[in-house]
Structure I
Amino acid sequence: VRERAQLEPAVTAWQKYRRLCAHLEEARELCADPDVGEIAREEVRELEEREKLEADRLRLFLIPRDPDDQRNVILEVRAGAGGDEASLFAALLLRMYMRYAERRGWQASVTSISDTELGGVKEAVIAITGRDVFSRLKFESGVHRIQRVPVTEAGGRIHTSTATVAVLPEAEAVDVEIRAEDIRIDTYRASGHGGQYINRTDSAVRITHFPTGLVVTCQDEKSQLKNKEKAMKVLASRLYDLYRSRADSPYAENRRSQVGTGERNERIRTYNFPQGRVTDHRVGLTLYRIDAVVDGDLDEIIDALTVEDQAKKLRALEG
């Protein structure tokens, strides 16, 4: 069913293109008619322009699809360089993605979060479900940079801080095998900053994966069972991302061909508050409406990244 749904747009576009070509051929035959020749020539010019647009659209369907585009997402945000200001920036990014999910009609839930007394976030993991989530968010991985005067800055100086974002396609049950002997599950009492207990039972869960050293924690739910389910889902997604990024993985080449590598040490975007601008360095796009962007209005940036990614892959196909 999923494959059929993915093929339908291509089939529809091909049928539309064939009808357009047939109409164009009929119009060309009428050009020699003394009665309607002038009208036919004008129609030919219009149809030729449409034919070129539809041919370009058809070529997009030749681009190998990212097999993960339809998947849900595990999105991780971590404070980088910049101390308290970096944590506040991470909290800003977290809210930005939650608001974007809301705008798109997706469901977003916090899996784990480590916050600070100032209202910042050291690191957070959220699960986002909906239509085309990974295809829209996959270019967000990397280092995000903020330039502004921190609330803790008495002298009014502009500081630069960073936060890293990792977007992982949510793994499905058939993607990754997690053997019971490869993991250790610890439970502990969930708490927020300042020692405020979320509850008085050992509901928080920590899962350690011995072969890779990956550690996942979850304390968002009051139920230990639900926290374990969420943590296992995050672990599976991290393992899936790790396996598919290996050099011999069939997904690796597709990942390398994307706009940017998605590596966490790659600076991808700057949020400059004094100038009111957001600049995405991969496509050279600058928008002077920073408040709207950090409130989740990301479509213009994501659309530009998607178009550039498609153009890059088309150039690779055409040799």
Structure II
Amino acid sequence: MTSKNLAGLLPYLITAALALAPLAGGDVPLYYQVWAMACLYGALAAAWNIYAYSGAISLGHGAFFGLGAYSSGLLNLSWQWPPSLTIPLGGVLAAAFGGVWALGLLRLRGVYLGLATLAAMEVCRVVVDNWDSFTSGSMGLVGLSRLPAFFPGMDRGFGAELKEQYLVLLAFLVVVTGVHGLILTCRWGWALRAVRENESAAAMIGIPVDRCRSLALVASAALTGWCGALYAHAVGVLEPGLVFSLHLSALPLVLSIFGGWRHPVGPVLGALILYPLDQLVLQPRFPQGHGALYGLMILLAIYFFPGGIAAWLSSSGGGGQGPPAPASSPTPPPPNP
């Protein structure tokens, strides 16, 4: 195997090593708790990136996350349905809502699309926050059933058996990462890439631009809704401002850019680096200034590795990329004799 092939495998190997890191660190509950949420946010970043791969930047994916969370939570509390049933339904309802979004946002591009998605998420938050008779409003939902026990006798609450909860979310991350990688490398993924690079040229060669982008949004919404549903039963409580939030909408964008949004495991790698680093290093050591350090680290990474960490690792084993070089002036043509 050549060094180039080894370099290409490096992002996958590092992502796998980071995802499995808690298993090598002994049974430390804190590690399982942190890595469980890192796996969830990695899945969220990969889900968001499916839509972004078409050239559309969404700032409102918190709407799908919150809808999946509240759908699963309400079905569990009001009708006593088990999480093994409510979690899949949360993703299905989020996908249906994504289809409605796709129709409404069909003609919007660029900053207008981003603002429209942000506004739509805020509308969802206000509705959930004020519909007291149905959603409990700002009081939120308390006492949700924990993640389902896929094996007899296993309790996956945050208060107990954190290792099992981590394993459930790790399995979900593996599935979402596989779906994300498959979409990016299949024929549909190449169509999304063509749409991103030049919509007019893509349409001229027969690619159904609107349908490709709409299907990407529906797929992204479904996976994001499942992330929200899993989050609801992992934490056990919900509040509108927590799940329908700009933070959850911007987080997958940051993780994808940091890790490499064009790489099959880039968004996941970004989550597995940034979230544990923030929770285990920056916040304990710099409780007052960890946010500034977190932002500075992201800015430096974007400057030195504009293609993301995964792309940097893939390029000559991570040894050949530095800050972007200034564009050189074109060489003038020789004078005519």
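Values in this text are rule-based calculations from the coordinates and carry no lab data. Computed from a predicted structure; not experimentally measured. Cβ atoms are built from the backbone, for glycine too; each structure is taken alone.
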### Message
Matching task: 1.25 is the computed value of Cα Rg over 2.2 N^0.38 Å. Pick the structure from I, II.
### Response
I
#### Entry: For helix-only ellipticity at 222 nm (-39500 (n - 2.57) for each DSSP H run of 4 or more, over all residues; to 500) computed as -22000, the structure of I, II it came from
II
### Query
Where is relative contact order in percent (Cα under 8 Å, 6 or more apart) largest, in which of I, II?
II
### Task
Name the one structure among I, II that distance in nm of label points 7 Å out along Cα→Cβ at positions 99 and 307 of 3.8 was derived from.
II
### Query
Which structure, out of I, II, was distance in nm of label points 7 Å out along Cα→Cβ at positions 187 and 243 calculated from, if the result is 3.8?
II
